[in-house]
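Next come the structures, one after another.
Read the figures in this text as sums done on the coordinates, not as results from a lab. Nothing here was measured: the structure is a model prediction, and the numbers come from that model. Cβ atoms are built from the backbone, for glycine too; each structure is taken alone.
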Structure 1
Amino acid sequence: MRSAITFILYGLSLLLLLPATRLAAQTTPEIVSRGKQATALVVAESRRATGTAFCVDPAGYFVTNAHVVGKAGDSVKLVLLSGEDGEHVVSARVVRVDEDADLALLHYSGETQLTALETGTDTALFETQEVTVFGYPLGTALALRNQDYPNITVSVGRISAIRRSQNKPAAIQLDAVINPGNSGGPVLDAEGKVIGVVVAKIRDTDLNLAIPVSELTTFLARPDVAFTPPSIAVSQRHQPIELTVRVTPFDRQQRDFKVRMEWSSRADDRRNLTLESTDGSTFKASVVPVLPVAEPDLLELVARFERGAVQGLVKDSMITLDEHQTTLREIRRISLKPDGYELELPENRRLNGSNLQGLPETVQVGDQTIALQLSRARELLLAPPADGIGAITYTLIVLEGETELLRESGRIILQSDLTLPNIAGNTLLPLGGESPFPAFLEAGKETLYESNGLRTKDRNYVRTRSNTLLTSDFTAEVVFELQPGEKNDWGNVVFIGIGTVERAAYDEPQNCAYLRVTPLHVNGDVGLSNRPVDSGTIIGKFRTVGPHLARIRRKGELVIFEVDVDCDGPSPDDFSRTIPDIHTFVPTLHEKNTHFFFGGAALFKQVSFQQSP
């Protein structure tokens, strides 16, 4: 009997102890208050997304999920003290994104007295451990009628599982009440320290996942690295430029950073650069973007005579046309006219005269030098020696001591600094960004607008509103920028042409005459075709990424397809093909079914269209 009474009394004593033990683990009002002050609502308007972020540094650094905010350099809104009396909305920049870890760092520089949360550790986490989660479930949907933004939601739950990889926490499973919108919110332990970042909800369950704080600590150990790739004009590619990289640690302590860069313009031009610093934060180096491959005084030449053409290299020289003098390097085209000569120079400048002197007397063709009377040529096309460079690739490497903190690769597209040729005389209109969409065009489904152009998705096309292109002469031009593709992505094709834009196999256009540009990683061929899934007649090839100009002109039954490679005006690398009779080439075309159209795997930057009365 006594043993039974003793057992009952012992059991009652345990029950009496349980509330006190649970109370000790509960989140205190101070922790809740600090968590609310440090947590912000994220509104990514360009992505039509909302989420949660929390402050990790009083200088204005916040952490959220990468899938909430997008890419580095973008801007998002942070709503501080959302729904409270002190609510205010600020703009924050996306400093860095790690898509693998699904973490992003934001920075807001307008306030220095922010409340930051302290990061804890995840080495001693255990199942059933109580945690507190802060965030904004369902984004702005829970705002009251008189509010633009909702109050914060604070949920208490427990760790239900710890998913491990290589004996380290890889994901924390929670049973707290979490919904879309909580993404990026902090998970705090009983001491108010961050032990995880909310990342996902398992659909149709009450289970949720958080990123362990050890991954966040690794993410934050990387300093803020700011590098803006320079704008490099094609004509300036052989002149030195200065590269600047700024490295700022979050703890503001002096650290031993080193910055290197791998720089490559082509297979035989790969360089390793070391950037120097005088203050340990700003690193600089001077570099010639593209090392020359030919003698600087040589030019590429195409000489077209009445009965043939010659292509080769000539030496630069001083040219005199009547009283005008210029160097051969400054000339893009020399045309023989009935009354003399016309010189075409950059920026659409032209010189006319009857007395032309100074042309080279020899042309280097391969390893031979031949004599030619170039003054008798019907047309001379001139350009600096083509080095095949449209872009530069680089890899930025930041180290602390011998430990690599950052390795990021990028591509710099060389920019044309010449006025784009325009035979019709009408202005090339920009596409994308804040520019008004040209009135003569109509966009297809899934047209994506970017800051410097537009893209078409799933082989949809942009086309002219007019379908009567065969009732009068016209000139249509479009500037497009090719992008590097994946080796296994054979479908990245560009289409530019005239016709019905009806689709056939693989959604390729039919009842059309069009340029079909295959991906650079395949062969870069440009074919003129009148059938779907058929390259037709190969008329040229692209070898570089960057901008190119396609032009289609109609003169009666004759239609001319022209390509200005690199958008550098008339030059030896351009190509064209003439269709003598468009009705014979595409018998299905008639006066009320023919549009100008473009689409496919390119960034379309500018367009012009002019139809004769």
Structure 2
Amino acid sequence: MTRQTQFLNVINRDEAQEKFESALDMRPLGSEIVPLSACLGRILAFDVFADTNVPCFDRSNFDGYAVNSTDTIGASENAPVTLMLRTETIAAGDGCDFQLTSNEAATVSTGGMIPRGANAVCLIEHTDVQDVGDVKQLVIKKSVFPGSGISYAGTDISHGETVLRAGQKLTSRETGVLAAIGKTEACVFRRPIVAVISTGNEIIAPGEEMKPGLVFDSNARIISDAVRELGGEAIEMGIAVDDLTQLNLIVDRATDNADIILLSGGTSKGDGDLSYQVVSKFNDPGIIAHGVALKPGKPICLAVTKRKPVVVLPGFPTSAIFTFHEFVAPVIRKFAGAGAEKNKVIRATLATKANSEIGRTEYLLVGLTRQTKQNSEPNNRAFPMGKGSGSVTTFSQADGFITIDRHTEIVEANAVVDVQLIGRDIRPADLVVIGSHCVVLDRILSEVQQAGFQVKFIAVGSLGGLRAVQNGDCDVAGIHLLDAESGEYNSPFLSDDLMLVPGYKRTQGFVFRKTDSRFENKSALEAIASALDDPDCLMINRNLGSGTRILIDQLILRIDDSGTKPVGYEKQTSNHHAVCTAIAQNRADWGIAIEAAVNDSTLDFLPIEDECYDFVVQKNRDANPALDLFKSLISH
């Protein structure tokens, strides 16, 4: 029997971070000189001083004539001033070895050097040139003031000036400044080298053949790129199978060659969890914390050896990337010479009730929308992203997260919450669609996005979408709700302040594998009845609040009004594709989905009925070009 001893010393998040960082030297790792061409994105290690003026000479801002402003006093259209025009022309890049004397002018091009004795430039359009014998005269019809049309030496950057400061991240603006003062290289902080190791027999690299029970390794890609975004250098060391000897060798090699070692998976304390066993051999000081009272990410293991962080992240993608940003990202930034990042926090109201677990701080990922109601100020709304820690997309689709205290069990709908944004800048969506999922809707939203609009879609089912558009949380809701009494779709569910935008017809049906003889030569209703009578026939259901779930419940009730539920009824998913995939992979035997989602050749489809998938918008809502485009695409 495997002895399970995991999480014997669960501590709170702040205590874990304090102990972890106290065991590290949180200063930059050192500096190096790199060529200017490689400076983009790096962090300056020292202040940069200009050893030249920019510009390094007095320069003309436009084509015209260099003059002494005193000689132009009183010049006007009716009383022009005449100066002698020298024969020299000063072009950009030319030197100038003469000096203007009183009542002289010289032709100068944009960027040309201003000769000694001149302190202004007359525009060409305010002058005329006339020949008087063998000489040319400049007729000036508008006076100029001292400094007019001139950039004096050092007006942009002065010799000895501090132009960039240590700790500054070099963007294209800063590299341009370095080039302007003639720098060919810069001294920057060394990038921390981060070894990234994925573990587990079930993990395969993208591109390998997928088989039941296996999972593509997304953690290595997410974590490695996050390391690079933070200014580190990621070394991807591949996938380690569940072999203690192999994993020990990989970790030892990583500690010899990297500044930070990250593993994902195998962080529990069971006999089969090897990452923990490998890390537990370190004792200098070794494991700092194993098990932190937070959600997601409770299994994280924080250790230190040779003053280097060794972190075992949870295997589930959302847990892995969340704990990475909580515990590892601050260390990478400090090692790379960057300051602490100040995440932006905005105030919002929670769109739906959130349940939490007493005893663990929970970080609830949310998507943000702007609630707009008649005669009221716009309000940020936070929709929980409830796909779980095993989801690959939850973190990427979320705008931020709220922190639920470990003593709080329920956060009620409409409660005011602080949302910490994941990105520095969250661009508000031009079109927010909430409601039922549909593959045709996916294609329409893609076209709106390609037209240059920012689109956000949140799948909460038809009823959830109806509530969202009623509350002003979205621009449009997609619904397909059948009213059992009238037999009519969608219209009976609308309140007076809502308007129906006709959508399209789609066919709902019974999906099963072609090899399943239990459903051969049967209608959809006969197939459902057969499934209800078979305890070995497993269903995949749709989520509560979806139009398909309402249809399923009506069909089951029509066949058997005793309240009997099919086997697997409690197992639900949020979209039609997931229903078809579960059946194709033999994780379920049947389900209800739209015909457009059945794109696997191993599946068969028995039509139930054509339904109306329509859209709902608020009446009298402000003009929205993205919504206008959306409506035009639907009508076509």
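For distance in nm of label points 7 Å out along Cα→Cβ at positions 142 and 310, which of 1, 2 scores largest? Mind showing how you got there, number by number?
Values: 1: 8.1; 2: 7.5.
Sorting by distance in nm of label points 7 Å out along Cα→Cβ at positions 142 and 310 in descending order puts 1 first.
Taking FRET efficiency 1/(1 + (r/R0)^6) of positions 38 and 126 (r between Cβ atoms, R0 = 30 Å, to 0.05) for each of 1, 2, which is largest? Don't skip to the answer; put the middle values down first.
Working: 1: 0.75; 2: 0.05.
Going through 1, 2 one by one, FRET efficiency 1/(1 + (r/R0)^6) of positions 38 and 126 (r between Cβ atoms, R0 = 30 Å, to 0.05) is largest in 1.
Can you say which of 1, 2 returns 17.4 when mean count of other Cβ atoms within 10 Å over residues 182-189 is computed?
2
Could you figure out which one of 1, 2 the value -2500 for helix-only ellipticity at 222 nm (-39500 (n - 2.57) for each DSSP H run of 4 or more, over all residues; to 500) was computed from?
Details: 1: -2500; 2: -6000.
This value belongs to structure 1.
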